[in-house]
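Peer 1: Before anything else, here is the set of structures, which you'll find just below.
Laboratory data are not the source of any read-out in this text; all were calculated from the coordinates shown. All of these numbers come straight from a predicted model, not from anything done at the bench. Cβ atoms are built from the backbone, for glycine too; each structure is taken alone.
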Structure I
Amino acid sequence: MPNRKDSTEFNQVAQAEHALAEAHLRLDIDAIDNLLHADYTIVQPGGRVETKADVLASYRADKRFWSVARTDQLDIRFYGDTAVVVGRWKANGKNGEEQFDYSSRFLSIWIKEGSQWKNVAFQSTDIDS
C-alpha cells in the first residue's frame, strides 16, 4: 500500500513540482537542470522519448517560450524515497514557430537524493481542460 508520508515530505515534492513549472515560465535553465535527475527521461505526448540533455538543449536553443506553465490537482504517493505524482499541467506558449495551448494529465516520478527531490521521469497525456 502506498504511503502518503508526512506533510513535510508531501510539501517538499509539491513545492518541487511547482518550482519546476515556475522555472519553465521564467526559462530558468539552471533551476530546471537542478530539479531534473541526471537520468531524467520524458515521454512527449506524441511518444518521442527525450533525455535530460535533449530537454536542456532545446531550452538553451531559445526556441521555447511559455506564457502559462502551472501544475495543480497533485496526488502524491510515496514508496520509500520515491514519490509518484499524478497531476494536471496547463501550458501555453510557443515552441519554435508552433503555438501551443493545452492541458494534460501527467505522471511524474521523483526520487530523493540526500535532502533534495529530483524528477527522474515524466509522461503526459492531453486532456480537455
Structure II
Amino acid sequence: MIGYFDGASRGNPGLAGAGACLMDGGKVIWKRSKYLGVKTNNEAEYDALICLVEGTRERGIAEIEIRGDSRLVVSQVSGKWKINFPHLRKLASRARELMDGMDVRLVWVPREENTIADALSNEAIDERESRSGIE
C-alpha cells in the first residue's frame, strides 16, 4: 500500500488545502481533499500528512509507504532534521502519535511523482474560492 500527501498554500500564509490518497496496485482506493483555512505551506503539508495517516488508520492499514514532496516534513517526521518552530513540533508529534503501532516508511518524492495529492490539495482551495467568490 502506498499513500501520497501534499499541502498547498496560496500565499505564505494564505488560503490552504490538503490532499491525500491511498493507492493499491496503482489504483486509487481512497482520496481526500480538505480546505484548511489560512496556513503556511509547511503547516498545510503537515496537515495533509496527518489527514493521510488518519485515513490509513480508519481503514485498518498497518503497513504503508507514505510519499510526499515536502522534504522538510518527511525529514522532520523521520527524525533526520531538527524542528525549529514549536507549532511545527506539535504537528510532527501528532503525525508520529498517529503512526504509532504502524509500520510506516516515509519517502520524499519529486513533485512530478505526487500529482494526485497535489491536485487534491489545490482542489480544496479552488472549491472554497468558488463558493466564497474569492479570486
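Peer 1: Have a look at I, II and say which one yields 1.00 for FRET efficiency 1/(1 + (r/R0)^6) of positions 79 and 111 (r between Cβ atoms, R0 = 25 Å, to 0.05), as calculated.
Peer 2: Working: I: 1.00; II: 0.60.
So the calculation was done on I.
Peer 1: Quick check for you: by relative contact order in percent (Cα under 8 Å, 6 or more apart), which of I, II is greatest?
Peer 2: On the way: I: 25; II: 33.
Result for relative contact order in percent (Cα under 8 Å, 6 or more apart) over I, II: largest is II.
Peer 1: With helix-only ellipticity at 222 nm (-39500 (n - 2.57) for each DSSP H run of 4 or more, over all residues; to 500) coming out at -13500, pick the structure among I, II it was computed from.
Peer 2: On the way: I: -8500; II: -13500.
For helix-only ellipticity at 222 nm (-39500 (n - 2.57) for each DSSP H run of 4 or more, over all residues; to 500), the value -13500 is produced by structure II.
Peer 1: One of I, II was used to compute Rg and Dmax of the Cα atoms in Å, and the answer was 14.0, 43. Which one was it?
Peer 2: Values: I: 14.2, 46; II: 14.0, 43.
Considering all the candidates, the number was obtained from II.
Peer 1: Out of I, II, choose the structure whose coordinates give distance in nm of label points 7 Å out along Cα→Cβ at positions 103 and 119 equal to 1.9 when calculated. Before the final figure, lay out the partial values.
Peer 2: Working: I: 1.9; II: 3.1.
Attributed to the structure labelled I.
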